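Got some structures for you, see below.
Bear in mind that the values in this text are calculations on the coordinates, not laboratory data. Being a predicted model, the structure only gives us computed values, none of them experimental. Cβ atoms are built from the backbone, for glycine too; each structure is taken alone.
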Structure I
Amino acid sequence: MKRALVTGGSGAIGAAICRKLALAGHHVYVHGHSGTARAEQLVAEIRAAGGTADAIVFDVTDAAVSAAALQSLTATGVPQILVNNAGIHEDAVMPGMSREQWSRVIDVSLNGFFNVTQPLLLPMIRTRWGRIVNISSVAAIAGNRGQVNYAAAKAGLHGATRALALELASRGITVNSVAPGIIASPMSEHAFSDEAIERLVPMKRAGRPEEVAELVEFLASERAAYISGQVISINGGMI
């Protein structure tokens, strides 16, 4: 059994990833910040299904708080699977975008990636095995009106993925990004109408969180040992 930390684990995609990793036999740390109750509920659900999980709550944008939480976590065992899934939307066309909207999105997706990943690297390196999966977006590849901040943050993850993969390749640790398209969730229901999905997605439907989770679980497994530094899209043929 390996330990897996999923940031933003209480959201739709994060929860599906947590369930899938638990089903694969890993002990899952379900991270939450604003969704503390949902994280605890998901932990109870995983345990009821025969898996093992714990909730962990901290703000990924706070470097000191993140470091303290991760130090406490590694004291009981090193997470060898890390899924950087935490992210937020603060959508606005750039002429009307505030500096706060820009900074908050960059802070969670990109600085949050650093604040969580960097403290875990040396402990993971010492185990000579690891899987880091960064959850990105089709917006980072194709762009999206009203999401200059989000696209920039997620595109930054792509560069970080490729560079970190090179640094860790000889240590038995892979680093990859998964770039979902339109995935059915409470967030996407407000952003994309059925007509928009019909127009934008060649498969004429939104993806399911479970489909993203299947890909993440594969990348986190032994079966993906020779895959690293890649950005893998899952978007119904959008690009």
Structure II
Amino acid sequence: MIPADIPLPHDFRGFDPCSSMPSDDFTTYARHLPHWRQPGVAYFVTFRLADSIPLTIMVEMQHEADSWRQRFASRAAPMSGSELAEWQEFQRARLRKLERLLDESHGECLFREAPHRQIVTDALHHFEGQRCEMLAYTVMPNHVHALCRLLEGHRLEDLCHSWKWFTAQHIQRSLGRKGQLWQDESFDRIIRDKDHYQATVRYIANNPLKAKLQAHEASSWFCQSIREANHRPS
């Protein structure tokens, strides 16, 4: 079921990525992906199994991103308006491609199995009320989408590391093996406003349907305010 009524969480704080006056507590860093941080905001996080996208495709996509960086690395002048629009479209196309690839269910797809999914859902709820406020999530066969807010004093990268470490330890042990389970880096976005929040919740709800999964192949969950607004049982 896709929620029809999606109330904003209490004390919701939005984010304007185009603001020329960023908040004093706004920070950013980059590894392979850009990451923006600001206390009190909601984040949409995606993390995936290490084998969820074929290596040849990932290498090709990395070369495309490197070409973009090299194009502007030696320039002192900022991007022009047309160049910025082109860069933003490249990023949107890259995201659409990644989403499509994930929904094609490449790799082992360990989370088709309910016991493995249960380990992930247990981890997502483990720090509820201590490190984060969980708002919604879906566990797909080879990736996870989570919508959450960090509580004061906690960092998203630390929370994601805890989720991955805990689930990797338990799942690999249950399979009698060792080695990397998750792709090292996660993708995250700050939720901008009410429309973005509602669209993200609907995306999470719709993802198993979009990927044409059976009910037993994915697990979705929504916070109490969303469930109550749609008369969804706990």
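Have a look at I, II and say which one yields 16.9 for Kirkwood radius over Cα pairs in Å, for residues 69-180 alone, as calculated. Source structure for this number: II.
I have -0.74, -0.89 for log10 I(q)/I(0) by the Debye sum over Cα atoms at q = 0.22, 0.26 Å⁻¹, for residues 157-204 alone, calculated from one of the structures I, II. Which structure is it? Write out the running numbers ahead of the final one.
Numbers: I: -0.74, -0.89; II: -0.82, -0.93.
Derived from the structure labelled I.
Tell me which of I, II gives 53, 43, 34 when you compute Cα extents along the principal axes in Å.
Values: I: 47, 37, 37; II: 53, 43, 34.
Working through the options, I get structure II.
Name the one structure among I, II that mean count of other Cβ atoms within 10 Å over residues 61-68 of 12.1 was derived from. All intermediate terms of the calculation are to be shown ahead of the outcome.
On the way: I: 15.8; II: 12.1.
Going label by label, the one that fits is II.
Quick one: relative contact order in percent (Cα under 8 Å, 6 or more apart) came out at 36 when computed from one of I, II, so which one is it? This figure was derived from II. Among candidates I, II, the computation of mean count of other Cβ atoms within 10 Å over residues 165-172 that gave 17.2 used structure II. Taking distance in nm of label points 7 Å out along Cα→Cβ at positions 133 and 221 as the criterion, the highest value among I, II goes to II.
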